[in-house]
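Laboratory data are not the source of any read-out in this text; all were calculated from the coordinates shown. Just so it is clear, the structure is predicted and the values come from calculations on it, not from any experiment. Cβ atoms are built from the backbone, for glycine too; each structure is taken alone.
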Structure P
Amino acid sequence: MESSPALKRKLDAKDTAVIKRYQCDFEGCGKFFSQSGSVNIHKRIHTGIKPFICDIGECKKAFSQKGDLMKHNRTHTNLRPFTCKFEGCKKAFAQISSVHVHERTHTLAKPFVCDFENCQKAYSQSGHLITHKRVHTGVKPFLCDFDGCGRQFSQIAHLKTHIGTHIGTKPFVCNINGCQKAFLRSGDLGKHKRRHTDIRPFQCNFDGCGKSFRFKGDLTAHNLTHTDIKPFVCKFKDCHQAFSRLEYLNSHKRVHSGIKAFSCTHCNFATMYRSYLKTHIQRHEEQASFPHACKMQDGGTQLCQTGDVCCNVRTLTEFDMLYHIERNHTIEGIAMKFQSETKLAHFFDLKGVLYDRDWTNRICFNGCKAIEGRQVSARPDFYLLNESVELGVVFLVGNDEFEHRYYACDSQRVHNIVQALEQTSEFRNIPIVYIRFNPHHYWRNSVLCSHSLENGHSILWRTIKSIRKDDIHPGLNLVYVHYDMTNDKLDIFESAEDNDYALLHKECIIKLV
């Protein structure tokens, strides 16, 4: 069948159109074009000439092509003449090319395919393919021109974000509930906003899990917990511990470096872990809100006067404040802290117990890993020698006056003792039995209980002798005697915040008395 004259002319015109006989003569370019006018327009890329200037208001933005100016003008008028043809969509755009790109979200077409070997990644926009290919070529055409920087980027958007680190601008601001937190990247702002709404669009698909996450990276890391894959390995000498998340590895590395990067602004507390600092600061903030303030001299027995250093302890109840004053600001209370331990030592002497009360040289924290706070050593009150040998453990007894309830660092101290002993050749891999004995009155289900010191010592002794090898597991084994409890649960654990040191020991309890 012969072609019609009209169709023949159309085909001839199409054949002619693909002939590109006009070449750019700028050095290093050499691009070809089918029309001489196209070459002249193209050359403006090299010369930087932009003859088409926006005259709307004070804009004055300039363009190398008239069509680009016309597209730009629509940003002032908000004119969107090009609409999506798909039923039910109704989206409109200022440029016809934007419609074509958008319609691929309906068709899922990705016509731009990477031709690098073994890649075959496909994209809906040619610009995305061009950017992707830089992964293969390593080309980073966008250079930071700030003095002394010289960093290069594969995408102009990344360069613009980077420039913000030099000039300090954070243009993307959260406007939810007066937040006003600012970010360099719009993507970071979007992620931040999920914290206000608690939207968790990324859900785990493993059977029986159902956990959901705000961020895709968190889901990816979580999925590794189902597979036991731990791709992040510590390269420190003889370590080789592996982790499912990079931030866990970075946190672990501080164990080797000893760096305690997170410091409290209220006291001299320092830690390797951000979560521990957060919990510590929460204690400050919580105590600052307590209604009962101590009015005594710091470490003294007199009321604080003008010019004195005052005690900064606050308590939740008046009863707790009376406890605090009795224990820390009376002659009897201060003496009791020393007398109580001395009386327990006398009780052990009568029982023929062999013990060591001077363990500072043995539990020295210098050079130890995973030590928290700024203490350099710790001395457990009593190290029982015979019991340690008989049970094959390190047997410790702490004489905790009033449960040491006013010392939030006491659980931290236990943590440090365990860490330090584990790193000695003498005590490595030996279980630790640590009895925490309160010689004073205590609470059971909101009822105040009391006993004589002699009776308390007898109960402690029976507890010591009741411990059998079968009760003991590897690591730390805790026994609490006469600590406050409600419904058979220790109050110190039930009131603990997330990441409190006390919670590290909750699974270590083997006996409550």
Structure Q
Amino acid sequence: MIRPPSAVMFHSTRCAVASGDSRGGGETKLMNPANRNHKMSQFTVAIIGGGFTGATLAAQLLRKSGGSVSVVLIERGARPGRGVAYGTECAEHLLNVRARNMSAYAEDPEHFLEWVRLNHDPAVSPGDYLPRLVYGQYVSSSLRQEMQRYPGQIEHVQDEAEAVSPAGLGEAVEIRLRSGRTLFAHKVVLALGNFPPGDPRLPGRTPHSQRYVSNPWKSSALGDVAGDKSILLIGSGLTSVDVAITLRRSGFRGTIHILSRRGQLPQTHKPTALWPPFWDDQSPRTVRGLLRLIRMQVESAERAGSSWRAVLDSLRPFTQEIWRTLSLKERRRFLRHVRPYWDVHRHRVAPAIGVRLASQIQDGRIEIRAGRIKAYAEDIDGVDLTYCDRVSGQLERLRVDRVINCTGPESDCRKVDDPLLRNLMRQKMARPDSLFLGLDVSLDGALIDANGAASNLLYAIGPLRKGSLWESIAVQELRVQVSELSTALTGVRKFDQLNTRDNPGRTHQEPIAV
């Protein structure tokens, strides 16, 4: 537990908090600077963000260090481990990956299956697509297990980090929270997850629009939809699929219009024969060459009774390596020309979801449209939209009761309304990657500052590393990042212990609190 803000203490088992006395208007006050040289008794890692990545990193740090690392998990939500994806309460929101591939631990592939059979359903098979809320329970349970194994070594701070800066002699980081509190830690990991969607350009829409939903994942954002007759979802990716399911569950019985530039929904998972890996060091290093290679493999797979699904799945273990071999020019070419098609084929939905979508499209309850919105006009009764149809080139008009932004997470850090990111970039402690898919990082995830130097204090994990890895949002890749970073950070701790033993005069900045 966080100690009372009026108490003065040194923590030996966790990162300490500097906070303003609540009776004094919330002003942050620090202890005498001389106390900062007090030798720190434990290596402390602060993790900002408590979704899947932050929670599993916390658990791995405890597990791999044997409890010798103190962890502070800064997460505004009350339930670490859930995040947006696994915080849903809708049992119809399913994982889009089979249960056998969803272990949180790269070195223990059966971990999730074993847990779910013990805690959810003994009859679960490796090929099942389970509810996301069950997976959220699993991640939270895994974290609790490590907390119980190493009591007092992890602190959940239910707050938001707004700024960080180097402290002391550059051996620690000061973290300022929205509440006015201040934390100190040796290392800080940004596990911010996916950001809310950016608003698409809708000529005519004002900031005061009442029938436009900017972020469908905000609590109660959709409101009462039971009386609506038609709703437009802008974007046709996984977000629109989730929102369509949520709308039906909320009692909406009207027509769901889904509009995107190409009008393509995610493909559906289907059983298929495995296809052997085919990418190697001699494979093309251009987007055009890779597409040609993949098409040839698909043709061969179909002749052999397999399918394009198996071909793409065989590329999965090499995707990050392929991305690293592409030049910046080729990466931009991929994003400009191939990304929309890659996304709908790579990020497929569970079979049950695919069947449900197909049924509603067939009976007209879901209508798919392709085009660009040219005008948005809202009145007291609804919204009139004009869009240019992709096929005909003609202007089409659509009248709906509500418009929901389902364009997916924003990745350009310059556009994200996040005080921590703004602070990092304002201090030149971080910079966007060259493709504006996240932050610029080194191979081990260390933030790269505005001058091109890698930090030895700040790290990123998850979607923030998409620019350097491309595949950086799914559990299979995230668990590897978590394993590698936790190993690196516990290694730093062990090196520090040896260094301190050999140099007994060396001191660290002490976490302090007032």
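Thinking of P, Q, which structure, once volume of the Cα convex hull per residue in Å³ is computed, gives back 314? Checking each candidate, the match is P. Each of P, Q could give helix-only ellipticity at 222 nm (-39500 (n - 2.57) for each DSSP H run of 4 or more, over all residues; to 500), but the derived value -9000 comes from Q.
From which structure (P, Q) was relative contact order in percent (Cα under 8 Å, 6 or more apart) calculated, if the value obtained is 5?
Values: P: 5; Q: 23.
The read-out was computed on structure P.
I have 15.5 for mean count of other Cβ atoms within 10 Å over residues 105-112, calculated from one of the structures P, Q. Which structure is it? Attributed to the structure labelled Q.
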